[in-house]
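Q: Have a look at these structures, which come just after this line.
Bear in mind these aren't lab numbers, they're just calculated from the coordinates by the rules spelled out. For clarity, every value in this text was computed on a predicted model and none was experimentally measured. Cβ atoms are built from the backbone, for glycine too; each structure is taken alone.
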Structure 1
Amino acid sequence: MDLSSESATSIYERYKKSAFPADGLLLTFTFILLLIGILNYSRLGQPFVWISTDCGIIIILLMLINRENNSATGMYYWLHFLWPIITLGFLYAQCTAWDNLIFTDTFDPLLKKWEVGLFGTTLNRFLAPAVSSLLVDELMHAFYFSYYLMLFAPAIWMLWRKQTQAFEMIFSLVLMMYLHFLFFIIFPGDGPIGERGDLFGHGVVFIPLMDFIYKVGDQGGGGAFPSTHVSSAVLIFLYAFKYAPKLRLPTGICCTGIIIATVYCSYHYSIDAIAGFITGTIFYFLGQSVYVRWRDRPARPGLAMQQSA
């Protein structure tokens with residue numbers, strides 16, 4: 001073996017030893033998006049912007065892995081741990097921007113048909129007018145906003161307490177999200193988000209805050225079925241219920257509120273929320289079974305942290 005081969009092997013072993021569980025998922029998914037972007041460059045919206053974003057995500061991840069020394073008190077350690085969650089917003093926006101790659105129209109007529117078949121109407125059109133209260137409207141949008149807190153807070157809490165199940169939860173979460181994102185490209189659905197203007201005013205705090213988030217994120221739809229708000233909330237609640245008893249009540253309240261708010265606030269049809277509840281539960285169990293293969297490999301950072309705790 002020549003020096004270059006030895007050097008390449010050494011670098012590979014270094015990265016292999018320092019990588020966190022979700023890193024492989026993030027690398028694989030961004031490479032898939034890069035491949036989609038390159039092969040369909042002329043057919044996609046803003047391909048250069050998204051391809052550049054993918055490259056940036058990969059470069060930062062490799063830098064974080066390279067700096068990893070398994071010191072749970074270090075800034076890079078925490079950024080490394082949270083990087084798969086931080087990048088979810090970018091990857092979601094990318095996949096929903098590319099939702100016309102296969103089909104030019106969304107599947108909303110079919111989703112509405114399913115909803116009417118189940119409930120006799122679209123529930124978002126029933127709930128908000130039936131309540132007609134600014135206080136409730138703001139409360140529901142506050143619950144919908146709490147999704148962003150749920151993505152980070154339980155994971156940070158568990159890692160701060162040196163619970164290696166935090167790595168498993170992030171692994172299961174991003175595995176589920178990436179497969180959802182790919183499904184959005186194959187099965188685009190906007191949901192009833194276009195009806196929000198008829199149902200809600202400008203609001204006071206959380207209604208304008210959510211309008212701002214969706215405007216900045218250019219989230220006009222495309223990723224409605226299943227609801228990732230619901231699926232993520234369910235999966236995180238199940239992990240918190242099992243591994244973080246002190247978080248059971250707050251995550252349970254937020255999870256319940258998010259499920260109701262996704263429909264009430266007209267971000268999703270109820271069929272989207274039902275599908276999200278199902279996939280969130282499935283991936284709670286599926287993620288654990290896939291994670292076992294990573295966990296049983298030697299010299300993993302999460303295990304090192306557990307042994308030193």
Structure 2
Amino acid sequence: MTGITGIVPILLTPFRADLGIDYASLRLEVEATLATGVHGIGIAIGSEIFKLTPRERREMLRAVVDQVEGRVPVIMNTSAPGTAPAVELAVEAAEAGAARLMIWPPDFFALGPDAVIDHLAQIAEAAPLPIILQDVPQAPISPALALRIARAVPQVDTIKVETNPTVAQVGAMVAAVGDRLTVLGGAGGGTLVEEYRRGARGTMPFASQAAEFMQVWQALEAGDEARAAALVETRILPVSRLGFQSGDLFYHVHKALLCQAGIFRHARVRPPTATPDAITQTELSRLLARIKTPDTKLKKPA
């Protein structure tokens with residue numbers, strides 16, 4: 001397998017009071033994430049890319065690529081419901097220096113497998129970068145379709161599984177694709193241990209928990225499943241449980257983690273967003289107090 005493996009966090013996008021991108025905080029986030037030893041960095045839905053203008057997407061990607069300077073691969077999500085805009089986004093990402101693309105199938109209309117394969121083939125022809133397929137609830141990719149795509153579009157070498165139940169889907173995907181695709185877990189990474197047992201070779205969590213996920217990954221690779229499971233139970237699942245309670249609450253939760261770590265100046269989420277109510281704010285404050293320990297917190301670089 002030639003796909004990407006390990007822990008590849010998705011950056012959160014910091015915003016100023018005027019809701020423009022806070023590039024000073026973004027630089028701190030990138031550097032702090034790299035300092036944990038991650039295997040790559042991504043810009044995707046976790047980065048609120050669907051709320052960014054085309055210009056902002058280009059500028060943010062260029063800023064991250066320039067800062068990373070090849071230390072790890074930078075992945076850009078270039079999904080779009082139409083082939084023409086998806087091709088344009090992919091070409092722009094390649095020109096800006098992305099190392100890989102991440103793409104889910106068109107989701108506006110239900111399409112057959114031939115249309116999905118043609119969509120991906122046109123993107124691959126226009127932008128010669130490796131592609132991570134994204135199996136998402138709004139555009140699920142069955143194991144059989146993943147295998148067909150891998151055979152038809154050689155640039156596709158990895159698939160990120162996010163349709164529920166992710167543990168079962170990872171197992172089925174690994175069994176179907178064999179050594180043609182590297183399988184990654186997804187959906188926040190809360191079941192990384194179970195996915196790893198079934199053949200997943202990494203996951204793509206939020207950058208706010210890069211340090212915690214690296215600790216889990218290192219424990220798994222060392223064969224210490226007990227430590228990995230304990231870290232997930234105590235450090236990762238409490239955050240996921242609150243973040244996935246409703247709507248887009250996870251943005252508010254993970255940005256609050258970055259504020260607590262001194263990385264972000266503010267936890268602003270671009271509208272539209274569901275602002276946490278008073279009870280949820282109290283729950284978030286309690287969570288932050290409970291998980292704040294010096295050994296696993298994402299630290300601001302010196």
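Q: For volume of the Cα convex hull per residue in Å³, which of the structures 1, 2 scores highest?
A: 1
Q: Still on this structure, please answer the following. Out of 1, 2, which has the highest value for distance in nm of label points 7 Å out along Cα→Cβ at positions 80 and 288?
A: 2
Q: Of the structures labelled 1, 2, which one yields 2.8 when distance in nm of label points 7 Å out along Cα→Cβ at positions 32 and 144 is computed from its coordinates?
A: Computing distance in nm of label points 7 Å out along Cα→Cβ at positions 32 and 144 on every structure in 1, 2 gives 2.8 only for 1.
Q: 1, 2: which one has P(r) over Cα pairs in 10 Å bins from 0, in percent, for residues 40-207 alone, as calculated, at 11, 41, 37, 11, 0?
A: 2
Q: Then there is this: Of the structures labelled 1, 2, which one yields 1.8 when distance in nm of label points 7 Å out along Cα→Cβ at positions 112 and 176 is computed from its coordinates?
A: For distance in nm of label points 7 Å out along Cα→Cβ at positions 112 and 176, the value 1.8 is produced by structure 2.
Q: 25 is what came out when relative contact order in percent (Cα under 8 Å, 6 or more apart) was calculated for one structure; which of 1, 2 is it?
A: Answer for the origin of the read-out: 1.
Q: Match the computed value -14000 of helix-only ellipticity at 222 nm (-39500 (n - 2.57) for each DSSP H run of 4 or more, over all residues; to 500) to one of the structures 1, 2, and report its label.
A: The correct label is 2.
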